[in-house]
Structure I
Amino acid sequence: MFIRTCEYEKALECIGHALELAPGSASAWGVLAEALFLLERYEEATEVCRRALESQYNTDEIVYYHTLRGLSCQYVGRHGDALASFSRALELNPHNELILVRKGYSHIEEGAYWTALACFDRAAEISPEDAELWAGKAIALFRQDQF
């Protein structure tokens with residue numbers, strides 16, 4: 001795949017061509033969303049994820065694009081939008097520890113420390129060996145005591 005070999009411009013050209021041929025292609029919109037995310041073009045990735053979700057019917061793909069959209073929103077400081085995307089992904093896959101952890105971090109940024117702690121606790125039930133969740137929980141505990 002072009003993206004894995006860092007031929008980003010060529011990959012974007014191919015995706016553009018695919019979308020010219022099939023503008024409703026969920027897979028083409030999905031590949032474009034992932035490419036933009038990898039290029040750290042998060043605002044664009046957020047919008048393209050929305051487009052990918054409009055034509056996607058596979059539950060795993062829907063979870064993936066909601067998660068990717070949430071991550072993109074996090075990276076540009078749109079934590080409310082990130083929370084909405086993560087919540088939707090968790091409705092479809094409530095046992096995804098990665099999404100719970102990322103949702104916890106967005107709650108921290110929104111000042112909702114107790115809610116963040118609940119996310120980290122749920123993630124710990126699923127994957128207690130994840131260091132990132134324990135770091136997030138520590139941040140939430142520390143910040144809640146500051147305010």
Structure II
Amino acid sequence: METKDFTKRIDAVLYPYLNRLEYGRLRKSNIWPQSMKNRDVYQLGYEASFNSTGVITLIFNNNDTLSLEYLGHQYNLDKGIKRFDKLLKALPNYRLKQTIRACKLANLSFEDMLVREVKDSNLKETEIYTQWELDKLRNLFKTNS
């Protein structure tokens with residue numbers, strides 16, 4: 001498969017998730033793709049939680065395989081694209097888990113971490129998390145208090 005055809009396939013999978021808050025404002029790298037010897041590299045960035053960012057790297061190999069660096073596996077193209085889509089769909093839950101982890105590591109409540117983030121970022125809480133995420137996290141922390 002040609003790089004341009006693969007890029008179209010990946011872009012079609014990405015389209016519903018790009019720049020959406022619940023997917024960490026998922027975004028493509030400035031160089032899309034970065035061509036290297038015998039492969040093309042596609043990198044995505046997203047906000048995981050409280051000033052933490054994550055990176056997903058896809059490697060389209062000239063032997064028509066796809067490597068998902070995040071998962072550490074190499075797949076045939078169709079299976080790799082399905083795994084990539086599954087990974088993207090899991091990002092909202094991953095963000096919640098990362099938020100819980102960050103609060104535990106800081107030994108702070110979710111509300112304290114959120115207040116700090118709002119102050120540091122000059123964003124509203126609904127610009128950091130969706131209302132669904134806020135409700136879910138608040139309920140979870142209330143239950144575990």
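Only the coordinates and a few stated rules stand behind these numbers; no lab work does. Just so it is clear, the model here is predicted, and its values are computed rather than measured. Cβ atoms are built from the backbone, for glycine too; each structure is taken alone.
I, II: which one has relative contact order in percent (Cα under 8 Å, 6 or more apart), as calculated, at 18? That value comes from structure II. Structures compared: I, II; top value of distance in nm of label points 7 Å out along Cα→Cβ at positions 27 and 67, i.e. the largest, recorded for II. Ranked by distance in nm of label points 7 Å out along Cα→Cβ at positions 91 and 131, structures I, II are topped by I, which has the highest value. When helix-only ellipticity at 222 nm (-39500 (n - 2.57) for each DSSP H run of 4 or more, over all residues; to 500) is computed for each of I, II, the one that comes out at -15000 is II.
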